[in-house]
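*Asks:* Given below, in the form of structure tokens, are the structures.
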Structure P
Amino acid sequence: MFSDLNPEDIHAAAQRIAKECVRTPLTRSDALSDAVGADVHLKLECEQITGSFKLRGAYNAIASLPPDVRARGVVASSAGNHGLGVAYAALKLGVQARVFVPESAPEVKRKGITGYGAAIDAQSADYDEAMARAKKYASERALTYINPCLGDTLIAGQGTVALEILEDMPNVSMVVTPVGGAGLLAGIGSLLRREAPDVRIAGAQSVNTAAMSKSLRAGEPTHIESVPTLADGLAGDIDDFALDIGRHALDELVVVTEEEIARAIAWLYREEGLTVEGAGAVGVAALLTKRIEPKSPCAVVISGKNIDAARLEQIVDRGP
């Protein structure tokens, strides 16, 4: 399962997406380096065109479809960022898209999806229901469902994050990444395990989105309740494939609290001038709380910025 994707697929994806996806900066954070006593760099996927890394996989997945299949249209389920990626990719490729999101999806993500011209369905109670409804809709209409976490072409696109890190910092010793449905983790792991096997891969997730953590402990996919979380991009259950990814791609996985994520969001805003959503801040939260001990040089994936302005203001104004 995990081992099926070759690094060559990721290199090919990098070429395919180059014209539509930004090569995001890998920037040293002096403040974070000083705080944790290591050389820490931020991979700023929050500066991607749609505000998150998800565009990479979505564009590669849709662009890789046979033209006749692509022309019929695509369907996706998403907590928001994958939907933004699918909507943007569909716009650029001249494809119709419909995205199913939970009713709790942040307004900034909903508006972005419709702004790129995709139809949106926000009637699902939670992320898992949105996925089930999207799959049913696609199946009934013979449309292609673009999974937010699975599929070789999608994972290859996400793996270009790690490819850029390696190219910009060949001596990287550790990569810290958010972990939700494991699509980003699969891409990062597929490249690093083969091209840089000595690089340590550390994952972080919130206590309210800890499906991977609980499933690894149980030895099987374990259901988590759908509860409010700042890390909405990491929400939902995982399946056997995602669990296999976690077993092979992770050297360690830590869980941070919602309050610790809020502090990391505020810290990134004050210290780095960055707008970062909860899912994008979990890695920094893990470092600031010393749950992950970084190896120098360390790259932390800041996976997205799509947080509602009012929520960000509330978090930042709350103070330390």
Structure Q
Amino acid sequence: MPCRTTTDPDEAARVLRAGGLVALPTETVYGLGANALDGHAVARIFAAKRRPAFDPLIVHLSTFDEWPRVARALPPRALQLARAFWPGPLTLVLPKEPAIPDIVTSGLATVGVRVPDHPLMHAVLERAGCPVAAPSANRFGRLSPTRAEHVVEQLGDDIDLVLDGGPCTVGVESTIVRADEDGVTVLRLGGLPVEEIEKLAGPIRVAAHESPTAPEAPGMLPQHYAPRTPIVLVTPRDLPRPPAGARWGLLVPDRSAAIASGAAGTAGGPPDAWHAVECLSDDGDLVTAAARLFDALHRLDALGLERIVAVACPDRGLGRAINDRLRRAAA
């Protein structure tokens, strides 16, 4: 039987306190939450998602002041970033507090910590009274969910409850950062642009290491965020044309890219060459494009296409996170 859907944060908090699994809305994507202090409940996350045990989870807090519950220290650089960007789409990798079960961190001595910026999620965290471990609420490696119906489609038979908070406003996962005496390193590009971090912290490093079996943080595996449909990522100048009769879909960053590619139908629909076209923004706004990314990919993936061709965004701001997701989806 598919799980229940509710809009009541009190019900969601009760299920979490009882050791259940609840899909929770955040500003980034929907997360699959469990009490982070309950190792058995957290193990259910890995089972429901079919997630390998080597991929660590992020722990969510209701306020900044709760960080000592999950971390042993907040280094000065991390403190600066937390005060500037929490609540929001920033995850900080911190030394783990012993109260956090090793299953949450995949045995690492560090834990990813975030204070999300969504009113329903905040209400649940307050009412539950515990930190909540919550990776994205999808099958491991598949498209992230930005609507409640995306969660039900992928995980509805394996979890206890979905808290429907409407569509996610950021639309890509949080930016994950390690900030310590060695400097500031972005481990995963995400909903907080690198440029915003650099304004505060100065030059930073974006990690290039991608281990297939020992990631330092979620979202660092070479292949991730993938639809069932094969997907290729191209630049605008390298855009292929579908063979005659092929069921190909096209994902473009903005309306001008659709026009330049010859994929803008004169009557508002896709031209004959493409079976379906999804445009992430009308005017090239990367915030809008990020918010629409996974929703558009879910729609294309539901059409039974032979291939999805995705045109890369400008590699700046949230465009870097969008391109990161598309590159891993196409790996």
Structure R
Amino acid sequence: MKSDRHVFFFPTLALPVDEGWQIEVHAWCCRLRSHRVVIPVVREAFGFTRARLNAIEKQTFAERARWMFADNTRGHAITVTAGGETFVLGKTRPNGRLRTTITVKAPPEDFDIHCLAPEGLSVFSDIDDTIRVSHVQDRAALLRGTFVEPFRSVPGMAALYRSWSDGGAQFHYLSATPWQLYVPIAAFLDSDGFPKGTFHLRDFRWHDRSFFNVLASADRYKRRNIEPLLQRLPRRRFVLVGDSGQRDPEVFGDLARRFPRQVRRIFIRDVGRSSVARYDAAFAGLDRRSWRVFTDPGALPRNLNE
């Protein structure tokens, strides 16, 4: 591989099968462009002007823009060694990524792999405006928060998630943020003390649609990531955590009605402009004790097994 190329293996799931564990391998091969090439392009695309950014904001902008505008490397062959076996995974697609599965008797320790047993507890957590202050409904604030400002966590959420993790919960982070920004997003969650987990971000190509629309709409995407695990692990329990800024109440409520034995609890962070009638409709038919709307994470249970 050339020195300016990077290959990332995203945190992934391992699910039980008769032969051992099936690992979902997700890799990305890319080349980072120079700041001088990227920054003018991004400024024009998002309406930022250099004069409006201070020194720290300019540096943050430059770092995140490089990731967002990285050149995807297609046709790169990837081979991995896991569990004492060598697997030829194939070649990266035009978007620079490769997705496939391998089966091993025991998951290797040198990969960021999260093994999900048939029974246990999983937390599917939205990121934007649930654990990170994002202002998804405000286009200008969303773009500034994504590219210019330091990422800020919702106060109290990291401590709450750590208590759930200490109780045995495993985490799966959902976001409409494109995969290109995985590195800064993952670094933020790690530095703020959120538990390790798998990531479920959005596929995005610049010529497909506007960046804002990709971030602002994630209903189908969230269903596509949550529902397969509900189907595949019928004895496992799930907790869904989201916010009222998008359609998390409606999506989660529908999943809970369809999978009542698995979706045990729903927590929705209220970010304003939602009525009691909305929540009553979203969670119609569900046990009132199974869902809760909150503004203060301190009001949520520290132990999910109670």
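Bear in mind these aren't lab numbers, they're just calculated from the coordinates by the rules spelled out. Everything numeric here is computed off the predicted structure, so don't read it as measured data. Cβ atoms are built from the backbone, for glycine too; each structure is taken alone.
*Asks:* Given a value of 1.7 for distance in nm of label points 7 Å out along Cα→Cβ at positions 18 and 234, point me to the structure among P, Q, R it was derived from. Please list the in-between numbers first.
*Replies:* On the way: P: 3.4; Q: 5.2; R: 1.7.
This value belongs to structure R.
*Asks:* Could you figure out which one of P, Q, R the value 3.7 for distance in nm of label points 7 Å out along Cα→Cβ at positions 98 and 186 was computed from? It would help to have the intermediate numbers written out before the result.
*Replies:* On the way: P: 2.4; Q: 3.7; R: 1.6.
Checking each candidate, the match is Q.
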